[in-house]
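Dropping the structures in below, format is structure tokens.
The numbers here are math on the coordinates, done by the rules we state, and not lab data. Nothing here was measured: the structure is a model prediction, and the numbers come from that model. Cβ atoms are built from the backbone, for glycine too; each structure is taken alone.
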Structure I
Amino acid sequence: MDALVRFVLDEARLLNAGDFDAWLALFHAQCRYWVPLAGDRQEDSPLHASLADEDRYLLATRIRRLKSPAAHSLDPGVRSLHVIQQPEVEAADGDDHLLRTPFLYTETAGARQLTLAGTWRHRLRPTSDGLRIVCKRVDLLQAGAAHEIIQLFP
């Protein structure tokens, strides 16, 4: 259990440092990064809209955009801070481990500041390369509200 909690804490550290390539390496080849539009009330269904529903390819594409000098919407630079509670191991599902982690997320770009609250839900799987994220679901507290653009990863 300590390794599972440490994994989630390390993930938050990578996000806060803006080390998105190392963060992406934590994801399984067949992963999903999902931010449902209805937060924790949304069932896993393709019949519902989502704020984000990305596989590894789309995550890598977004990271390439973040590093591009042509991404003018990121000027004068975007930074984020994830403040997380102690991750809680909720269950095991076969080889997978399910964790729940409440968080506060702040993103800044120049004078603009966006703050979100919610819960991370990780599905972690042991592999020959260590633990990997099979699914990261981000349930925002006010998921259905109108938001400014979210540039990074809550």
Structure II
Amino acid sequence: MVLSALDPLVVVAIVTNGLLAGLFFAFTCAVTVGFRDVDDRTYIQAFRAINTAILNRRFLLAFFAAPLTAVVSAVLLPWRGNPTPLLWLGLGAICSALTFLITAAVNVPLNRALDRATVSSEAHVRDARQQFEPRWNRWHHTRTLTSTAALVSFALAVVLERG
């Protein structure tokens, strides 16, 4: 089989979606679990620090490149008449886009609300955590699943095409 000029795009989609899936998985397995054992003030301080630290070029490059390359790959990549890889590419693109949308529509606004929350008393700190943590974790676990599904879908598309 002759490689298409668009095949590197699939590699970038796999790598960027894999990086996000790995980040979200590690956060699910370690950070959210570890946060269960800290007091409310420590939780708020640590989460605010993470919110600030993650907004860097490396993360943002992967965060924007993952859905972009996923969707472009699914739309433009010719799979030379084999419909099975195209279906997996489409599913991967949908899952990658969902990951992006969940993050942009739910997790980021929750992060911003936590950053703005009043924490001048222990009651405020407790309320801020209670308003944030359950909803953020639920949607974070959802995007962990969608990002992992995107990665698996793209990997399957390549495996099935290479057959």
> Thinking of I, II, which structure, once mean count of other Cβ atoms within 10 Å over residues 54-61 is computed, gives back 14.9?
Replying inline: I
> If you work out relative contact order in percent (Cα under 8 Å, 6 or more apart) for I, II, which one comes out largest?
Replying inline: II
> Which of I, II yields -27000 for helix-only ellipticity at 222 nm (-39500 (n - 2.57) for each DSSP H run of 4 or more, over all residues; to 500), as computed?
Replying inline: II
>> Say we calculate volume of the Cα convex hull per residue in Å³ for every structure; which of I, II gives the highest result?
In response: I
> Who wins on distance in nm of label points 7 Å out along Cα→Cβ at positions 38 and 126 among I, II, i.e. which is largest?
Replying inline: I
